[in-house]
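Just so it is clear, none of the values below were taken in a lab; they were calculated from the coordinates. Source: prediction; values computed, not measured. Cβ atoms are built from the backbone, for glycine too; each structure is taken alone.
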Structure 1
Amino acid sequence: MSMAERWLRHPQSVGLRKVLFQVHLWTGLILALYVLVMSLTGTVLIYRRELAKAFSTQPHIVASPGPRMSADELKRAAQRAHPGYQANRVFESKYPNQPAEVWLERGPKTMQRLFNPYTGDDLGNSLQAGFRVVLWLVDLHDNLLSGKAGHLANGVGGACVTLVCLSGIVIWWPGIDKWRRSLIIDWNTNPRSFNWSLHSALGFWSLAFIFMWGISGIYLSWPSPFNDLVDYFDAPHSRDVRFGDQVLAWLARLHFGRFPSLPLKLVWTVFGLVPVALLVTGVVMWWNRVFGPWYRRTLAEKRQLHIQTTPQSRDSAAVYNSRSTSY
């Protein structure tokens with residue numbers, strides 16, 4: 001049987017598939033925490049605009065019959081409320097019932113506070129706690145809370161996710177006689193087979209989404225090679241928007257799920273959480289195939305060594321063997 005026939009009918013016997021299985025397994029395990037963080041934060045940030053709008057509401061104030069305070073007066077009021085800080089910027093609203101925002105600094109520390117423009121009273125932080133959480137999630141997803149280094153590391157993560165996708169589709173192929181069964185979850189089998197069935201089916205149906213997230217993650221971290229590729233095939237010109245630029249813009253939009261349609265956002269939400277399920281089923285598979293047998297084998301060897309090195313255990317084993325022989 002030729003290599004092509006073996007691949008078509010019995011891919012499990014092909015050496016390349018065995019190698020790719022190990023690549024897929026260990027790359028997935030190494031990426032486990034990264035995939036979990038990216039999947040959960042990315043799913044939440046699909047609704048970034050809605051969350052930002054919900055958490056950015058400002059308190060309304062009752063307009064005073066007297067005049068509004070000037071920018072300098074607001075700065076002095078802010079500095080009295082926060083001794084040691086220097087007020088450097090004031091943003092006044094054009095609406096009479098909206099507060100003014102004052103930025104204060106003390107060394108590397110900065111604050112953005114809201115003030116009543118009529119009385120100078122401090123009304124609290126201009127960024128509500130929920131909004132600051134959203135900004136923290138954005139920084140975690142985009143930069144891993146590590147600035148430029150984390151941003152570049154995301155490109156490596158995107159490349160590894162792409163590798164997992166490509167190796168996964170090769171591993172998924174079960175043979176010409178069984179491929180239809182690998183498209184669905186087998187609910188009536190044993191736990192190990194069910195776990196494999198769930199991982200296989202979810203991986204197949206989410207492949208396009210995860211591959212897109214991998215490629216777009218590389219692009220968002222390292223845009224220069226993509227832009228150079230577009231320039232190579234279509235020289236820059238000032239009038240028309242190039243097709244390659246449109247593709248890259250859509251790639252970024254697809255990555256973040258930036259759609260006005262709620263049904264599309266819900267689809268992105270479902271598929272955004274699929275990597276978590278793939279992570280769990282993959283870890284269970286690794287436990288069943290690798291760690292579980294190794295742990296049981298190691299435990300058995302330790303027990304055997306304990307029996308061989310402990311006199312009382314040897315005597316008990318000898319008595320047990322003699323009784324077994326007598327019966």
Structure 2
Amino acid sequence: MLKVVKAGYHGILLPEVGIGLDYSGSKAEYIFISHAHADHVPKNRKLSVYATPPTASFMKLRGFGGEVKPLEFGQTLKTDKARITFYPAGHILGSAMTFVESEFGNLLYTGDYRTPPSPATEGFELPDAKIDTFITEATFSLPIYKWKTEEELAQQIRTFASQNLEEGFTPVFTAYNLGKAQELMFILKELNHPMQIHGAGFKLCKVYEEHGFPLGDYETYNRDTCEGKILITPSSALGTGFASNVKKKRVAYCSGWAANESRQTQLTVDELIPISDHLDFFELIDLCQRLNPKKVLITHTPNPKVVQHYLDELGINSGFLDLEAVDNE
């Protein structure tokens with residue numbers, strides 16, 4: 001099997017084939033980026049890397065100054081030591097799982113992923129091959145995390161918005177600026193009601209539109225005109241004055257962490273909507289069982305031993321790569 005080396009706070013190096021995955025070092029000839037969230041983009045912003053076209057656009061908009069070479073889903077890049085192919089990861093637009101094939105064996109690196117996929121993505125697809133090494137995130141690594149169906153969550157989102165508008169309240173949805181915000185907009189567009197999104201998220205929306213995901217009637221946040229609109233913002237902005245002039249508003253916290261009801265009192269919000277860009281605990285275990293790889297390497301989790309216990313019960317060999325998880329989903 002391919003040798004896997006932890007490289008930095010999130011990067012992975014495959015030294016036998018000269019490949020880096022979400023990697024920021026100098027020992028890889030080829031670097032592949034799974035998606036444009038900050039914890040997966042190289043700290044060295046001058047590197048030459050490969051990414052899907054949407055990820056390339058997001059990286060440039062967020063200040064990445066290096067060369068980003070586009071690699072489409074299903075298009076295989078051949079090097080002298082490996083074949084590399086991106087598969088849709090269903091996490092955010094452009095998110096990719098990286099499949100590496102070599103004489104040392106193959107490896108599937110998920111980055112972050114969601115199955116069933118977010119409706120505002122290209123979907124989720126696995127390679128048609130027996131997997132040797134499966135590197136999987138496990139952000140939601142406890143059995144308390146089991147998601148509602150996409151239909152149930154979409155209904156909860158639309159109902160929160162429409163009921164509050166009818167009652168004269170401005171609905172505010174908290175969501176990370178890249179991915180979750182646009183998924184909410186994609187769901188809320190059916191209400192045909194104007195939306196305003198935090199400025200840092202606004203500039204990213206055009207990439208969704210360019211790739212065939214309409215987001216409805218939206219504009220950048222304007223303090224003077226936001227009242228009565230559907231508002232979307234990161235939680236952090238609420239503490240720095242976002243919509244503080246709107247007296248009648250209700251806030252929905254949108255995250256997989258909302259499955260833990262204690263968040264409602266911790267954050268002082270009006271509703272918890274457990275919508276995540278990641279798969280839930282049971283989907284993770286089921287996928288590992290379905291793939292049945294020779295080795296599972298678990299990343300981005302505070303509870304690796306829980307996941308490993310369940311995999312042990314299934315007779316699946318596993319290990320832990322201590323890569324940092326970021327609480328933004």
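Values computed for the structure shown
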item: For distance in nm of label points 7 Å out along Cα→Cβ at positions 99 and 179 computed as 2.2, the structure of 1, 2 it came from; result: 2
item: Distance in nm of label points 7 Å out along Cα→Cβ at positions 27 and 307 - highest-scoring structure of 1, 2; result: 1
item: Comparison of 1, 2 - label where mean count of other Cβ atoms within 10 Å over residues 187-194 is highest; result: 2
item: Which of 1, 2 yields 6, 26, 33, 22, 10, 2, 0 [P(r) over Cα pairs in 10 Å bins from 0, in percent, calculated]; result: 2
item: Distance in nm of label points 7 Å out along Cα→Cβ at positions 211 and 235 - highest-scoring structure of 1, 2; result: 1
item: Structure from which -7000 was derived, helix-only ellipticity at 222 nm (-39500 (n - 2.57) for each DSSP H run of 4 or more, over all residues; to 500), options 1, 2; result: 2
item: Ranking 1, 2 by relative contact order in percent (Cα under 8 Å, 6 or more apart), the structure that comes out highest; result: 1
